[in-house]
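Listed after this line are the structures, all set down as structure tokens.
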Structure P
Amino acid sequence: MASCWIENSTLLTAIVGTWAPFVTFVLIMLFTRHRPKTSAGLSLASATVSLASALVLLGGHWNLQRPLEYTGRWLVSGDIYIPFGYLLDPVSLLMLTVVAIIGFLVQFYSLGYMAGDPGFSRYFALMSLFLWSMMCLTISPTLFQLYIFWELVGLSSYFLIGFWYEKFSAGQAGKKAFVMTRLGDVAMFLGVLLILLHLGNLNILEIDSPKIVGLMPPEMLTLAALLIFGGIIGKSAQFPLLTWLPDAMQGPSPVSALLHSSTMVAAGVYLFERLFPFFLFSSTATTVGLAIGTISMLLASTMAMVSRDIKQIWAYSTISQLGFMLMGLDAGGLFAGAFHLTTHAAFKALLFLCAGVFIHQYGTNDIYDLAAKGTRRMRVPMLCTIIGAGALAGLPPLSGFFSKEVILAKLAGLPNPIWLVAALLGVFLTAYYAFRPIFIMLFPPSLPAANASNAAPEGTRHRLLYRIMVGPLVILAGATVALGFLQTPLRNFLAGQYTGLTTAGGAHLGWLPYVTSLLATGGVALTWWEFGRPGARQTGFVDGIPVIARFFAERWYLDRLYRAILDHAVDRGISAVLAQNDTRVIDGSIDGISRGTVLAGRLAALINAGMIQYRLLMIFAATVLLSLYFFF
């Protein structure tokens, strides 16, 4: 390290904050797996340490003038060494704080949600493993170190998605997520190697510096950017690798809140922020990214319009909002993407944790079943859900309104208006699908009296667990309301991130906030007309066209397309060729050698079978040959 880590308070804080969860993971797996309370206490204590460290680093470096980089030799081979360390700058400090806050709240919430689960200790061990991986990813100074923790985050996600491995669907969802994200990770790895070949190292600050333009030919720079963007597509579930995220809802609801809405899938967007100048050096890469984000945003919105599973609805909304973030970043707005990532972390974690309260109480994910069982009587979770949905829809004065306006302003500054038009359509669709489950649960067609009494948890223990889960909801609801008013401080904080980079400024259109508010309000009004007004049939306008409704419900037949590709190209193509090679070449060669060995053995056995005439014949022949050789 640049200095002794014990004497450097900043470095010591970073080390303690990021490695405390890993220590907890080791302790739980080795010593406390059979003591659930101890395991939970260790995990929550390490999350508290991480949160305190992140807040200390953020507060102590709020006016940071230049990045702080601490690196030391990790692996050495001759003149080559691989560094390991920490990079502290506004982008990493903000993301580190978001991860720490959401991680702490989700783990506290999990005390109630996971109470009594047979895998209680294993759950908290895996959550600690994820928190360690994500925090170390956030402050990695090199792409090599970032890639290591990128893969560890994916591994943690695989374990947590399939946490209830006894369920076949959970195991399948975990495998699907693992395989689809690996496709993107392979592309990312190739992009990293391409940078290494031209730059000679993987230091993030050097990759983001203008000198890389002189070291890499334009076509190679564009190729590297597109390959790394492939990793972003996989991790952030963007088109065409977006279908794994809704299935990943098979894990516990706190897992959905932490991994697949607020932090893990946002790692892809964070990588774009981390390499923001590098991507902007290639106009082709930003155009492709803008198109991918737009397509993902619109496709996921249509899928959410017809889903009945409350967690899948919020999962589709995550894909859509991540698409919004990428649109803002590709339009040249670092603050636009970072600000929406921050607000989204709060209101999306809020929505998932509220859904977890409903599911924990009633044992179903179906919004119509939840409505029939009396979710509207759970006042605090229902109110928090409304606040979260309002922020998701972009209704003022909630935080989602302010962060979306920043993105729309950047899109309005682009020469091609198609991106702004698509984003405005996305605002309307988001408001529609966000309030569809709200009105269904608030205004069910009938609320049987037998189920009405089940609206509130019964018994002292159940009330305690309920209060444990409600506490984080209140905090996240407050953050959802307040974060929008922190726009100016956050903008100033991120203003010095890339001082030498010039990007197109956003358009200052006075009418834009009014149009977006009108579209969001119109989406809510249409949802109320179809699902909330007295006598409403509670079917959407899309349901009136069965072909389109089925098309959206089948996720635009993307999964069937992938299944067909696997069946024909992989199973009947590559796999068939490999099977023939195994049968004819490998097995055939081994069988031929075996047959030759058998024949040789039989010949040797025949010769050595005790038949004296054959031996005498051979002796006579050998004698004749020797006589001829010596005498003639």
Structure Q
Amino acid sequence: MVASVHPTVARVTDRIRERSEATRTAYLARIRDDANRTNPRERMSCSNLAHAFAVDSPEDRHDVLVDERTNIGIVTTYNDMLSAHRPYENYPELIRDEARKNKAHAQVAGGAPAMCDGVTQGMPGMEMSLFSRDVIAMGTAVALSHDVYDTALLLGICDKIAPGLLIGALSVGHLPCVFVPSGPMGSGIKNAKKSKVRERFISGQTSREEMQDVEFQAYHSAGTCTFYGTANSNQVALEAMGLHVPGSAFVPPYAPLREALTREAVRTAVDIRLGGDSYTPIGELVDERSIVNALVTLVATGGSTNLLIHWVAVARAAGIIFDWSDVDDLSKVVPLLAKIYPNGPSDINDFENAGGTGFILRELAKLGLLHEDVVTVRRGGIQEHMLRPVISDDDESSLSFISAPEESPDEDTIRTAEDPFASTGGLALLKGNLGRSVIKISAVKPKNRYISAPAFVADRQEDVTAAFQRGELNRNVVVVVRFQGPAANGMPELHKLTAVLGALQRQGYSVALVTDGRMSGASGRIPAAIHLTPEAAKGGPCAKLRTGDHVTLDAENGILTVDAPAEEFEARENAELTAAGPLGLGRDLFAGMRHTVLGAEQGACSWLPFTD
């Protein structure tokens, strides 16, 4: 039986729908016009079609052009640098094989660049990371611009990559699209041990050789990183929106079940193709209900704060407008049902073994916290995404779906609706005279959710590290790192500060971070008010802060303030963004994006959203 929708979920959804009425209506009209054109075999010239299928055999050309078999466009973000994307190397061959078996045809439509945030953390490349999402979106649109496809498969997982693919797909929203993941790497060293060694290293208590060895124990093979950062949060959100084959996010690379799921993704894409009986365009599938389902599942699992930028942009690409107040209202009624590092000791493989996303979706549905009337890429709707995929031991080509366990087999990792880890979700909004920001509280102990202390203000994360090494931060302190927003330098993640702040907290100090930049999706036990908006480079209040100002962060009550007389604080001159010399290393090419980018709460879009 479908539960009635929780009043808060209904209210937030209605609010988003009303706010988005004009822009959503215009978006849907556009994609429906695109869908109602004649098919490409009729509207395109002979020369157009000859170019599109020049490399195919006469038989394949006949199948596509005369028999009008489904033509699948593959957009891939394969490269050897990302462990999660290395398995995609051979996916096109497998997809073409399965397409032929289903009287379809498949082409790699194009690729998009995909960078690894783990490689660029603290490096110049991190200043291009956020903008790479929009480059990937444009790359996806370019790949599909040939306009000869009836359906598409999107091959991408990690931080900016999955959101970029989704934004790009929504720009051609009349096409059905199915995401195809590749799964996580096997569990290595425990994440908690890795973090402790990092803190020892930053404090000069261990060698670089030991640190390197520990890092290779953590990151050791193909697949996504195993902590619950942005990449795995993307996968949970995509499953909650019904954009995957059910249960496919966290099956390991190269496993027989992984190949079976990839082949099923091909069959699913063919089933929902343009012109078919079950036609399901991605621009209609992604609506305000599916967005709310993604947000509910995100807060129920303590997911990455990065999605509070990326999914704003995704929604805006489909004419849907939500903001952080909507997420905050949801988080107040959605219980925390999972603890995955940094929210707890478990990793994503433990989560999957305990029931995974299907378990979470079923438990949320019990409470009426999901819209169960949404459309997904499967004919069974969201209920099918509450199931788990299996194959038989003696027939690897078989694939079926079974129910998730009724009770949690690992209550340290995943809980039922009747016995949550907490009655509220893992993300919250902070606001006050410093602006608006978000905080991931699921990993922060209650005793650390309030701090009121003098600020240490820096304009670069390197200045914080240097002050730490000089012993200047050995006190209760709110570390403020400003001029890290999208307009200033592309909004890099400040993940390298995690070890510094963690070391201070372990020494017994009360410590917090406030920044207009981002923190990794793996941000942990340190209270971090991030994505502060308006950002300093656009005259936000944090540009007026000075070292020694008393700052209060109260995560329980949603407060972020500086204790200063309003008139005196307002009269201060803003600090100015000072250039650090020639940018170099590719950053120069993103100057236009830094100039036009919207604020964090508007999705940090460097493109003109459909909602504007």
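Please state which of the structures P, Q yields -11000 when helix-only ellipticity at 222 nm (-39500 (n - 2.57) for each DSSP H run of 4 or more, over all residues; to 500) is computed from it. Corresponding structure: Q. Relative contact order in percent (Cα under 8 Å, 6 or more apart) was computed and gave 15; which structure, P, Q, did it come from? Value 15 for relative contact order in percent (Cα under 8 Å, 6 or more apart) corresponds to Q out of P, Q.
The numbers here are math on the coordinates, done by the rules we state, and not lab data. Computed from a prediction, not measured in an experiment: that's the story for all the values here.
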